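As structure tokens, here come the structures.
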Structure P
Amino acid sequence: MKKLICVIIAVLLISGLFVLSFLGESNTEVDVVDEKYYENDFKGIELNVFNWGEYISDGSEGTLDVIAAFEKKTGIKVNYTTYESNEAMYAKIKSGSVSYDIIIPSDYMIARMRTEGLLKEIDYSKIPNYQFIDDRYMDAYFDPENKYTVPYSVGMVGLIYNKTMVEEEPDSWGAMWDERYKGNILTFNNSRDAFAIAQFYLGLDVNSTNKADWDKAAAKLKEQNPLLQGRVMDEVFNKMEAGNAALAPYYAGDYLTMADVNPDLGFVYPKEGTNIFVDSMCIPSNSKNYEAALMFINFMLEPEVGLANAEYICYATPNTEVIDHPDYSLAGNEILYPENQDEIKTEYYHDLDDETRKYFEKLWEEVIIN
């Protein structure tokens with residue numbers, strides 16, 4: 001009997017380990033539109049992908065591991081690294097210290113990099129899944145001739161607030177200057193987004209070339225300094241999920257991720273207006289693996305891959321196959337696809353001339369050391 005019991009226990013332990021192992025394995029199986037497309041002989045090539053943090057389905061909690069799935073499908077090795085802001089990404093690309101094959105900048109940064117010759121033109125004939133991109137994202141101001149970009153995600157900036165710490169639902173960027181929340185206010189740790197909040201609040205043009213406008217915004221940001229707990233980018237996730245701050249401006253899609261962890265979090269689009277953006281896949285001019293980069297972009301547009309990414313990052317998608325997918329759980333989500341979209345005041349960031357850019361970056365240095 002003891003021997004039988006030991007055998008049963010052993011079987012149960014082995015089974016349990018098998019189950020745990022199975023649950024721990026990343027999902028790398030994906031159906032594609034055309035299997036033959038991925039039969040090109042790129043095995044052994046190393047593709048360098050530079051992306052935002054938390055911006056691709058990574059296999060956690062049973063989701064599709066997009067990078068592993070691509071590697072399995074193509075035999076290409078992906079070196080995947082992340083950045084926290086457009087400016088950080090730009091500085092790395094501009095320096096030329098590392099050659100990247102895929103980057104995913106935002107609209108205004110794409111315009112700047114295109115002007116400076118930092119992007120390669122894309123051969124769309126080698127990206128058949130480009131047919132799935134919604135026409136509304138074609139002919140964009142940052143790529144008017146559709147030569148350099150493949151849209152990846154769409155979003156807006158809003159104000160996240162902790163309902164247990166904020167007395168009433170805010171409707172204005174003015175909450176970021178409210179003395180009641182001193183020491184519990186977070187803001188962006190990048191110049192363009194931080195300045196934009198002050199500019200929207202003051203009724204200024206976020207794309208102004210008037211130095212006086214930037215002076216006013218800088219003065220307003222300096223007023224905010226004594227109230228801040230800190231300036232953050234990806235750190236905002238831990239702080240807001242743990243209830244360690246009352247207010248934080250951030251991207252709408254990331255709010256959904258945080259609220260899934262902390263249901264006490266709320267979100268609003270302030271009445272003064274906010275930034276709307278499109279992030280797109282691009283190929284840097286010094287890419288060493290152009291053909292493989294095109295294959296990676298096409299893979300990202302596969303309906304199953306696009307669905308996995310859209311649900312993981314929780315941003316609005318420009319992929320029509322995802323929007324119409326019966327399993328797309330975020331379809332009609334009021335944060336991503338608000339019914340009153342036309343009533344929300346939105347503005348794209350535009351690339352600014354060198355003089356204006358250098359001027360506000362100088363002001364930003366003064367703000368953060370003030």
Structure Q
Amino acid sequence: MFRFLPFIFLTSILIINPIVAQQWQVSEVATLPKAVSNNAVCEGFIGDTPYVFSFGGLDESKKYSGIHLNSYRYNTVTGEVTTLPDLPDTLGKVAAGASRIGDIIYIIGGYHVFSDGKELSSNKVHRYDIKSNKFLPDAAPIPVAIDDHVQAVWQDRLIYVVTGWSDKTNVPNVQIYDPATNSWQVGTSTPDNHEYKSFGASGAIVGNSIYYFGGATYARTYPIQNFLRKGIINPNDPTEITWSISVPDSEIVGYRMAATTVNDQVHWIGGSAVTYNYNGIAYNGSGGVPPTHRDLYLSSSDGTLKESPAIQVPMDLRGIASVSETVKYLMGGMVANQTVTNKIFRLEWKED
């Protein structure tokens with residue numbers, strides 16, 4: 001995305017390492033009607049059948065005119081891919097987030113790009129009813145329009161929207177949506193500095209703790225971040241959050257990764273090690289950005305980030321579908337040479 005400053009291999013299984021006791025197995029299982037990247041991805045269930053959903057994103061042109069509102073549904077049992085009605089907005093969007101509570105998926109934020117290069121963060125909250133297979137009227141708009149934010153669900157009750165980009169800069173806001181009342185609450189903001197504030201970071205909630213990692217700093221060329229932030233949520237007052245920060249490894253960074261959990265262990269999947277505009281070209285002028293083909297996970301034993309064997313997954317990810325503790329799906333993304341893909345990937349966590 002153009003941020004304005006005051007100045008200025010895919011069908012194979014992962015590489016197997018016999019000394020590693022746990023790893024992802026990745027396979028291509030289907031294709032979408034069109035290639036898409038930077039799309040909001042989420043799971044949903046009808047009876048015992050898991051589905052994977054994609055909302056909005058960028059097509060293979062990688063131009064502002066290729067940002068769209070297209071939506072898709074994948075049946076993980078039959079393998080059928082269905083084109084859904086477009087997101088109910090007037091402008092295409094990328095960098096939104098999607099979260100499910102019950103039978104409703106909430107698609108929050110994102111940004112539009114205009115022909116002159118200007119951008120507009122969205123305050124819309126679209127609601128998709130999984131069982132009736134249709135969009136409902138929009139929910140209450142998010143108070144601070146947001147994109148490229150961290151989005152996670154707490155106790156199947158509340159959606160946390162943490163930091164992100166709002167029109168002109170990174171913001172420290174924590175915005176909490178309650179579907180039961182269709183209302184927003186203000187959470188304890190992150191510290192108002194460039195270590196916590198970020199766009200393109202991702203995270204997940206485990207118990208009463210929210211973790212988010214990586215992203216881009218608001219500074220010239222938008223340097224990538226290596227910070228792991230943790231917020232402890234007060235269960236008696238979920239708007240009260242105690243924040244802390246660490247650098248697990250100065251060499252480990254990440255941007256637009258997919259965050260998920262496996263048995264209460266947070267994983268950051270795919271993404272890149274250089275920040276870039278929506279077209280996959282680096283902000284720092286180095287050219288096209290490659291995917292990392294990486295899985296990072298937060299060690300429960302010592303709190304460090306560890307890397308499992310290399311996996312062939314894309315970058316430019318804005319969500320992952322969690323259909324079980326150990327099975328996840330990705331839809332689209334950018335692969336080698338910033339190619340926008342139409343592939344759907346199944347990831348299964350194996351413990352030997």
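No lab work stands behind these numbers, since they all come straight from the coordinates. No experiment lies behind these values; they were computed from the predicted model shown. Cβ atoms are built from the backbone, for glycine too; each structure is taken alone.
Points worth noting:
- Looking at mean count of other Cβ atoms within 10 Å over residues 303-310 over structures P, Q, structure P comes out largest.
- For distance in nm of label points 7 Å out along Cα→Cβ at positions 119 and 207 computed as 1.5, the structure of P, Q it came from: P
- When mean count of other Cβ atoms within 10 Å over residues 87-94 is computed for each of P, Q, the largest belongs to: Q
- Which entry (P, Q) yields the derived value 3.3 for distance in nm of label points 7 Å out along Cα→Cβ at positions 143 and 343: P
- Of the structures P, Q, the one that -11000 was derived from, the read-out being helix-only ellipticity at 222 nm (-39500 (n - 2.57) for each DSSP H run of 4 or more, over all residues; to 500): P
- Structure responsible for 0.93, with Rg/Rh (Cα atoms, Kirkwood Rh) calculated and labels P, Q on offer: Q
- Each of P, Q could give distance in nm of label points 7 Å out along Cα→Cβ at positions 127 and 191, but the derived value 3.8 comes from Q.
- For mean count of other Cβ atoms within 10 Å over residues 31-38 computed as 21.2, the structure of P, Q it came from: Q
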